[in-house]
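Okay, got some structures for you below.
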Structure P
Amino acid sequence: MNIAETANPGTKFGKYGGQFVPETLMQPLKELAKAHETLKKDKAFKTEMARLLSTYAGRPTPLYEARSLSAEMGLKVYLKREDLVHGGAHKLNNVLGQALIAKKMGKTRLIAETGAGQHGVATAMAGACLGLETEVYMGEVDIERQKMNVYRMELMGAKVIPVSTGSRTLKDAINEAMRDWAASYEYTHYLMGTVAGAHPYPSLVRELQSVIGTETRAQILEVEGRLPDSVVACVGGGSNAMGIFSGFLEDGVDLIAVEAGGRGMTKTNKIANHGASLKMGEEGVLHGALTKILQDPHGQILESYSVAAGLDYPGVGPELAHLVEVGRVKTGTADDETALEGFRQLSCLEGIVPALESSHAIGYALQNPEYLGDLAIINLSGRGDKDLATVMKHERGEKR
């Protein structure tokens with residue numbers, strides 16, 4: 001397979017990023033980058049996008065002062081309520097933007113991959129909203145454990161395509177979706193769900209998610225008259241983190257990326273017990289970009305693990321890898337038990353049931369209040385309805 005790697009420094013974040021993809025994907029990537037650069041300056045596109053975010057997604061989302069949580073932690077804590085976006089997570093911010101770009105490009109079909117199902121559900125929503133045929137690749141293992149999300153996708157008119165190769169999970173679904181796109185890009189858009197992959201996806205997704213940071217910055221200045229001491233977000237691929245961090249990158253605010261500690265972290269295990277690519281990963285190429293990934297001594301990608309399916313990813317977005325390397329973003333980890341405690345505590349203290357992904361940020365904050373200053377914001381990236389069965393199984397002592 002011929003591999004092409006871009007030399008354009010605008011596609012990179014320090015040494016990370018780039019385009020490490022088959023030649024067959026260079027053309028659709030170039031077309032997408034060109035369309036994005038053109039449309040983000042187009043007044044009609046920006047008006048339509050603003051309308052969708054307001055009337056369909058339900059933005060702006062509130063910045064909520066969590067008073068009981070604050071009392072528990074001994075500092076003032078605000079939650080950015082991305083769990084209130086239509087569909088229950090931040091995913092729709094990105095998906096609506098990419099789907100609208102695809103429609104403006106004349107594409108008639110969306111494809112995506114999904115593991116836990118949230119990105120697939122958001123893609124199905126956007127496809128239904130904008131009248132685009134939608135197909136979602138999903139591993140057979142994930143289809144079995146996420147039956148409700150499969151039904152939601154099908155209810156909204158999307159076709160869920162089972163993937164039976166390899167481990168029959170997310171990485172195999174990604175492989176099948178990329179093969180599809182290479183053969184059908186003339187009428188198909190591949191809708192990437194996070195700030196990973198080849199250029200222009202990391203920049204494109206971050207820009208579409210930056211609405212979180214823009215809103216949060218304005219909201220905290222309005223209610224507190226100053227910026228926070230810290231902003232905390234969970235990280236798998238990194239779209240919710242880059243979304244909220246983008247509003248504070250030029251300031252002296254501590255930005256803390258909390259990764260999944262899973263069952264424990266050790267590089268000697270044959271199978272990774274975590275998803276902490278920023279903390280424990282090494283440089284390597286994953287899904288078209290040079291970034292930090294979990295790999296064995298032979299360069300083979302390790303299978304990651306987290307109780308939160310959305311953090312169960314062996315890599316991270318290249319921009320986050322760069323920001324950590326230069327010291328602008330700090331890293332933290334929360335293992336499964338810490339995340340589950342965050343899940344329970346926020347539910348009990350505030351009557352807000354967080355997604356298990358967001359629970360990692362909550363759990364970390366509860367354990368490490370001394371790192372957060374006097375005023376902190378935690379990005380509540382999604383709601384926990386989807387995770388109730390997982391938590392119930394864990395409490396009964398069952399394993400994933």
Structure Q
Amino acid sequence: MKILYLILSQTFLLLLAFFLSSVSTSLAEDFLVQNLTEKNSFGVNIQLRGNLDNSRVIFEKTKKGNVAFIGGSITEMNGFRPMVSEILKKRFPQTDFAFTNAGISSTCSTTGAFRLNSEVLNKQVDLFFIEFAVNDDQDATHSRINCIRGLEGIIRQAFKTNPKMDIVITYFVNEGMIKTLQQGKIPLTIESHETVAKHYQVSSINLAKEVAEEMTAGTLTWKQYGGVHPAPFGNNICAKMIDELFTKAWKTTNDKTELTPCKLPLPIDPLNYSSGRFLDLKQAVLKSGWTLGIPDWKSLPGSKRDRFTSVPVLYSSKPDSTLTLEFEGTAIGAFIVAGPDAGIALASIDGGTPNTVNLFHNFSKGLHYPRTVMLGTDLKPGMHTLSLVISPESKSAGHAMRIMNFCAN
């Protein structure tokens with residue numbers, strides 16, 4: 001009888017889902033997600049580390065809350081971010097929330113560490129969501145050390161600015177990462193980021209592992225999930241997992257009134273980007289061939305994103321164009337847009353042997369692609385001088401370099 005009951009129950013669910021799909025696609029998707037989440041508590045794929053008490057105190061006691069999201073296109077898009085925002089507003093209906101969307105398509109945790117101060121930490125943040133696992137994998141193709149330097153830099157900067165901030169990291173997924181997970185392995189970016197999360201006792205949402213497990217079990221398909229940029233269905237699964245994290249963290253009555261600051265442990269990598277910042281382009285000394293201004297984008301082949309075409313950049317497309325820049329720190333880089341004509345830069349520090357940096361990216365073939373290139377790393381703390389020259393060699397259709405910001409650590 002029990003087996004018959006289960007068969008009839010599943011048949012009923014399928015028939016009901018089919019009926020809903022004929023009425024409304026969104027209703028059908030909501031039903032399927034709800035059925036999926038009710039059967040699954042998500043288990044170890046939600047990791048509550050420490051607590052989220054500080055943000056709860058702020059939201060309940062002051063009736064105000066600042067929540068920020070940083071990541072790539074998955075954060076920038078109309079996806080899990082607005083869903084989580086709505087969840088918070090429902091949980092704290094008397095609270096006046098301000099939400100910051102610091103998602104920028106194609107960017108990785110390295111870029112995130114350098115833009116964090118100007119785009120997120122320029123205001124008090126109570127609850128902070130970070131998403132870079134996919135872009136560190138498929139866009140930046142980061143090594144483990146670079147994954148750690150970027151994410152650790154973001155977390156240390158955040159806690160230094162506000163040691164009472166609560167942080168949640170979410171791991172989204174692409175098809176390559178799905179295959180790795182289904183083989184019983186952990187994708188490099190997730191393993192690296194989880195190492196940082198554990199070290200700093202930061203909560204994490206392993207949506208990637210959840211999706212892989214559901215796909216293996218046959219309860220979810222990649223098409224249903226929606227791909228690298230999830231459909232509402234896939235984003236809803238992520239939002240439900242974050243909501244369950246809130247439930248775990250806030251399941252008891254809150255009688256706290258004081259905020260508890262975190263105690264920063266020693267860094268995993270002393271050369272992480274915890275002092276990452278943008279430098280003003282005007283600090284560069286232009287020797288020859290460079291222009292500071294807005295390029296004639298219309299004359300340049302390749303797609304452009306509007307957010308980058310209205311800002312002044314330091315640019316040149318002439319071989320042997322030269323500049324110098326004095327900076328303080330252990331690393332120097334450049335946040336650039338690299339299009340079909342992206343060239344090669346020769347970067348030397350303090351007169352040393354030039355480092356050859358190919359600016360062209362796989363995604364640059366048809367797009368002026370935002371990326372951070374590191375021009376010098378593992379430097380001794382202190383003042384240094386960068387000498388930057390555009391090489392006469394190229395692996396693209398031109399020799400261009402278009403710098404939006406210099407990045408120093």
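A short reminder: the numbers here are calculations on the coordinates, not readings from a lab. The shown structure was predicted, so the numbers you read here are calculated from the model rather than taken from an experiment. Cβ atoms are built from the backbone, for glycine too; each structure is taken alone.
Source structure of the calculated read-out (mean count of other Cβ atoms within 10 Å over residues 276-283, 16.2) within P, Q: Q. Here mean projected area of the Cα convex hull in nm², for residues 116-219 alone was calculated and came to 7.8; which of the structures P, Q was it taken from? Source structure: P. Using the calculated result 28.1 for mean count of other Cβ atoms within 10 Å over residues 148-155, pick out the matching structure from P, Q. Label of the source structure: Q. So distance in nm of label points 7 Å out along Cα→Cβ at positions 44 and 164, computed for just one structure, reads 4.6; which one of P, Q is that? Computed on structure P. For P(r) over Cα pairs in 20 Å bins from 0, in percent, the calculated result is 25, 52, 21, 2, 0, so let me know which of P, Q that is. Of the options listed, only Q reproduces it.
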